[in-house]
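What follows is calculated from the coordinates using simple rules that are stated; it is not laboratory data. Only a predicted model underlies this, so the values are computations on that prediction, with no experimental measurement involved. Cβ atoms are built from the backbone, for glycine too; each structure is taken alone.
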Structure I
């Protein structure tokens, strides 16, 4: 029996994964890259840093979203993946990560689509942060 207010391993995994990928995407795009460009580094160096770090964070986002999908399925059943807003947001994030890497592999000149995919993932993450954490012990209504 769990104490009131305590979280199980799934909820902790959910929060940790969400913090890593959502925070990472937002931190890189809206804080780190603008700060690096203001420091006075050469614009090619700033662009190279972004081209190196963005795919790493998109990969991290995809892995963490998959962890969150597993936690959601364990806590709420498989059907919640398509009926629940959390599941829908996670599916969009995974689809955008796949499209990001697909476009990067087959159409490397389509940087606009990669940026679109990145920003869609970031905003889906922001919406996901506003959703409740899946909890096995929460009474079903």
Structure II
């Protein structure tokens, strides 16, 4: 999508993305090697009763879905950050995650005419409709 295609109130949906145990383990072992993400046997004895994906892995899944659904071939070039992020439920191997992204604000920068600013709320839901991620994200777009 191009920047001009976004409008306030717009909802973009994508997915599902199937969460696979090998993917959970590979991500965790490289980037978040805590035992409840990276060791299935130890995780089975933990408070979650099994292996759970890293929250950062969950964010990476959301990013991939956003790119596939909206940012591929856009003028998007960066993000100054995330204002809010919540992992409200654990993500587990076998989950099917769906993205819901709602556009909150679309505007041109007041100081840089070539810069578009998009604020949007990214939510991921599992196959039970339980929210597993809630984030308020800002994306920047290079405009003509």
Subject >> Of the structures I, II, the one that 1.08 was derived from, the read-out being Rg/Rh (Cα atoms, Kirkwood Rh), for residues 22-69 alone >> reply: I
**OP:** Supply the structure label, taken from I, II, corresponding to Cα Rg over 2.2 N^0.38 Å, for residues 54-125 alone with the calculated value 1.25.
**Re:** II
Original post:
For which of I, II does distance in nm of label points 7 Å out along Cα→Cβ at positions 94 and 110, calculated from the coordinates, equal 5.2?
Top reply: II
Subject >> Which of I, II yields -6000 [helix-only ellipticity at 222 nm (-39500 (n - 2.57) for each DSSP H run of 4 or more, over all residues; to 500), calculated] >> reply: II
**OP:** Of the structures I, II, report the one carrying the highest value of distance in nm of label points 7 Å out along Cα→Cβ at positions 38 and 86.
**Re:** I
